[in-house]
Structure P
Amino acid sequence: MRQARDIIREECEVFHLSEKQCREIMSRLHNDLVKGLGKDSHANSIVKCWITYIQDLPNGKERGKFLALDLGGTNFRVLIINLGENHFDMQSKIYAIPNHIMTGTGIALFDHIAECLANFMKEHFVYEERLALGFTFSFPLKQLGLTKGILQRWTKGFSCSGVVGEDVVQGLKDAIARRGDVQIDICAILNDTTGTLMSCAWKNHNCKIGLIVGTGSNACYVEKTENCELFDGEPGKPELLINTEWGAFGDDGTLDFVRTEFDRDVDVNSINPGKQIQEKMISGMYMGELVRLALVKYTRMGLLFGGRGSDLLYERGNFYTKYVSEIESDKPGDYTSCMEVLEELGLSHATEADMAGVRHVCECVSRRAAHLVSAGIATLLNKMAEPRVTVGIDGSVYRFHPHFHTLMCEKIAQLVRPGIQFDLMLSEDGSGRGAALVAAVACREREVQA
């Protein structure tokens, strides 16, 4: 009789992406990027390739005091950054966004943010000063200028009314004006991938791609201005930063050939069915749930836990993505973290064979995520065709998963064209510092033009 272990391994093959499949994904993504950049094809494109209006990267000569606001999930950060010669001093504070505000009105959201900004300025003794602010806003954004961005749709559990289709910079400006007690000049709005790229580029001038693999997944990259048919800004600068919004890749069915029953289950039961299909195969918001669904199936098949699951295992959302990182951090043959996780889930009757099975499922799901991201990065590297590019990366999955970096390095090297060299750089506090740097570069450019 075949052992449960072998059947689990066979079942998990659905998560395996062959090199041929990866190359097919790359070809489809490349076509979608070209569509997103094209004037006539953009309206019907899935991967939107929004123009960021950022054409200048940091050169290390930026100086001064800047504020940054980083809004991208259930909390947001306010930062003050003092840029000196090749060094910076940064202080920040995290503020929560209560659930009733996440699902309330846009006015309430921006009033809450403005209040926290004012409190922060008081605490850091800059309440009387007029400061430039860079605003990282990590939701799908159509930019119409460096300080004008229209929210396309909410993601990540937000549903504030009266904001979709509106300029979020104006929303924040209005809230600051309603208070009337602080002077803040919003110099730029950007998303977290752009912030990550800018932050890494300050240290490493080869950084031309920004990547987030966290709650969501997205990438931005430096494109030749001539390829950006929708750009209506100042001509003359050769490069332009593009925010791909590649989380939506697959929304038209292009990834169906590699999706599993578990992916379909996650999607159908999500807050936004049919949207952000690639993101749902990669990001931290869904990775744990994919593992849980597979574990439930294998338990019901009698392959795990003697066929006896637990109420906690059978309930949606209870297998956190951090569990995947913890379980895979154990040394081979050691199941300390795995045992702790299973005990938390009411599965203390798990045997060592069960734990090996659970770890295998985690490895298959996270490896697939790393390979999907790698196919995306290799597509961008091949499209840019530069001899050497640094990829600046941030996000909890990349930061905390023990093997994600190595899996990506190996896979990108396999998929990228010969002669293209790349390295992956962990962004230190990217989206916050990056926002301040975008504001600093905008101020620097204003002075140059003045």
Structure Q
Amino acid sequence: MAEMNLVQTRVDAIRRLVRRKATQPLTRALTKSSAADIAEALAHLTRNECLFLAKHLPDTIAGETLLTCNEETMRVLIDGVAFERLTRWLDEMEPDDQADLIERLPDELQRRLLERMLPVDRQNVEELMAYPQDSAGGIMSPVAFRLNDATTCREAISALQEQGDVEMVFYLYVENDAGQLVGVTSLRQLLMNSPSTALAEIMTSDVIAVSAETDQEEVARIAQRYSFLAIPVVDDTRKLLGIVTVDDVLDVVREEAAEDMLKMAGVPEDSSNDTDGALTAARKRLTWLLVTLVGGVGLSEVIGLFEETLSREAVLAGFIPLVMGLGGNVGIQAATLTVRGLAVGGVAYDRASSARLLFKEGQVGLVMGLALALLLAGYCLVRYPNWELAAAVGLSIVLAVLTSAVLGTLIPMSLDKVGVDPAVATGPFVTTSIDWIAIVVYFVVCTRLFGF
């Protein structure tokens, strides 16, 4: 809480300085501030205030600030900042950040910025832009500290001192004479071993690396599993293409979490309150609502099939929302846990592990169903002294909760198996399906027990 208050204080201070047009204090404040704090301040400023701040923004942090801004603020800065200032900002950025920024710019501005870059820098950026944005190649930095396996610790330290601007020096990647990645060592190992020791003697040969085509979510899982600060990216011949650093991994985790939340709510990934107008936002969200509408209409028709049951025992209608709500909530709980397990690698794909997970969720569903059934049956006996009603409602709750728990686990696993994002499993389509199943189970049980 104290840290959040400190951040808010910094943001408020920047905003006050901008509105007072206090040039020198503003420049000093921006120099001491992080890109995230400046981006937060920009989000609360008018267009003219944003451009005033941009004029005093240090080039060394401007590019990172631009990448951190929301879409609306970024568009204001890109449209209002002079081209030469934008090129200076770009020059201070790492190649992977340059590629990320350029990809988000209009085509004509992309062309102009690429044309004025040095050939070697332009080649690096264009190679990164050629990879899919959600792949390891799309988020990697081509700048990695690499040394030959015959290099001694003394020579490695000297080389490191000469290239002090390398992005990640915690890991030193070792290559053979053919340029293939054969090992990795650390700065600590260089300092702890004899200066004359060759890297081949102290390196770890079993290097965990990914290909440029590896999905960024898989890269994040690997980094989390092994607590890596960086992951090397190699081609088919094991030549080092670059590294994915921990800051990029954190960005991936944040993006994937936001993407999954949107899918769970049935909202398209490209939806944005910043850029979408009312009609555009409504059009994007309407698709899943139409699915819910169709499902609801179909559900009303299903209930109509049991009209005779309801006409004889009208009290059964009062428990329909309860059965649907409990079944749906249990299904969402199971689906959410399964999606999370798939995302972090906690759910295995082999048949035995899948069967164990389904059996466990079935047990959980059975226990919850029995507990809820006892409570609901007790209520029925007190409110409506009818043993048949209590038994019908109780048994239907047990079966509905049990079925929902199993389906909530099975559906995400099945979707993931066929290559569909399992986060869809917690969206409106699946919740509507579970409502259907819960209602059918409820009425079938009631019809059988009452002998209709």
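Largest in mean projected area of the Cα convex hull in nm² among the labelled structures P, Q is structure Q. Hey, distance in nm of label points 7 Å out along Cα→Cβ at positions 158 and 374 derived from one of P, Q reads 7.8; which structure? Going label by label, the one that fits is Q.
Looking across P, Q, the calculation of mean count of other Cβ atoms within 10 Å over residues 78-85 that yields 18.8 traces back to P.
For which of the structures P, Q does the calculation of helix-only ellipticity at 222 nm (-39500 (n - 2.57) for each DSSP H run of 4 or more, over all residues; to 500) return -13500? Label of the originating structure: P. Name the one structure among P, Q that semi-axes √(5λ) of the Cα gyration tensor in Å, for residues 46-141 alone of 25, 21, 10 was derived from. Going through each structure in turn, the value belongs to P. If Kirkwood radius over Cα pairs in Å, for residues 22-69 alone is calculated from each of P, Q, which structure is the one that comes out at 13.7? Source structure for this number: P. Give the label, chosen from P, Q, of the structure having the highest value of distance in nm of label points 7 Å out along Cα→Cβ at positions 14 and 286. The structure with the largest value is Q.
Quick one: relative contact order in percent (Cα under 8 Å, 6 or more apart) came out at 21 when computed from one of P, Q, so which one is it? Derived from the structure labelled P. Looking across P, Q, the calculation of FRET efficiency 1/(1 + (r/R0)^6) of positions 254 and 366 (r between Cβ atoms, R0 = 41 Å, to 0.05) that yields 0.95 traces back to P.
No lab work stands behind these numbers, since they all come straight from the coordinates. Keep in mind the model is a prediction, meaning the values are calculated, not measured. Cβ atoms are built from the backbone, for glycine too; each structure is taken alone.
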